[in-house]
Structure I
Amino acid sequence: MTAELAASSTSRTDSSAPARRGDRRVRLLGTLLVALGVLMVLGGAGAWVAVSQGLASERAMVAEDAPAFAGQPISSPWTAFAQTEAIKGHIAGMADGETYATMDQDDPMRDTVAQGTFVRGSLLTSVIAFGVALAVVGTGTGFVLGGLGLRRVAAAH
């Protein structure tokens, strides 16, 4: 009987060894996902702050005729987008509905329309940068939650 007991404990140890190795790998993967997720959250939040501070350092305000946020400092995606809409209206008013591409090269307003279009494009780029930063924070949060879940599954085995 002792030989059977020894054989059964040996087989139990042998079969659980690969499972433990697998659990360690799952736990390591979970830890790596958590670390990567934390880095992504910090990087995304840092990008958001950098874009916000960059816009705020210009000390620009949303135009009074903007569809929203009139008179507020431009430092968020919402205020930047509101200002792009105001600029769009200003350009259309100055150019009688023409765009830079459709204006005559001799039109005296062409340079002003070009500058307005450039400023509008720059503000739209900042709106996109805010969106990318938010997407990175969201993805990083998903990585953290997934990594914690993997670590919990590994600990349960």
Structure II
Amino acid sequence: MQKLFCKSSQRSLDEKGRLMLPSAYRQALEAGGITSIWLTCRYGRLVACVPADWEAFMEKLNAIPTPSLALVRFMAKTAGLAEELTWNAQGRVRIPQPLLREAGIATGPGIRAQIMVVGMFSRFEIWDLDRFNAIDTEDVSQELAARGIDLGL
């Protein structure tokens, strides 16, 4: 597993919906020769991954012979709104408005959205800060145990 995105940080988007990528993220990507990321929406948050991971994900989805209506809708949102983004010289990426809307992140004149960028090793997520802070973690120890995972913490 690639460990490109290991830290999380609170950030703000400017009025145009631009995010300054954490410098550690940019450095890790550039060290690996990666010059873009794919950004999509899933379940009220944005998910960013490297192009190779995005292609593998899309190949799996496209290989499903007769998806259910629910899966077709999921694919329409996930693939249909996805964008490949490159950062500028200052390390900023502009997040398209349809993705911001889907994640409940408001931007515009006079609005600097507060977000949480959450590193998850091979990908990172972008959450509206209020949505992120409202997450109530549940006890998932039984689910982890059923999957053979012992956190040992």
At a computed 20.1 (Kirkwood radius over Cα pairs in Å), which of I, II
I
When helix-only ellipticity at 222 nm (-39500 (n - 2.57) for each DSSP H run of 4 or more, over all residues; to 500) is computed for each of I, II, which one produces -28500?
I
Give the label, chosen from I, II, of the structure having the highest value of FRET efficiency 1/(1 + (r/R0)^6) of positions 25 and 105 (r between Cβ atoms, R0 = 25 Å, to 0.05).
II
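All of the numbers you see were taken from the coordinates with simple rules; none came from a lab. What you see is a predicted model; the values in this text were computed from it and never measured. Cβ atoms are built from the backbone, for glycine too; each structure is taken alone.
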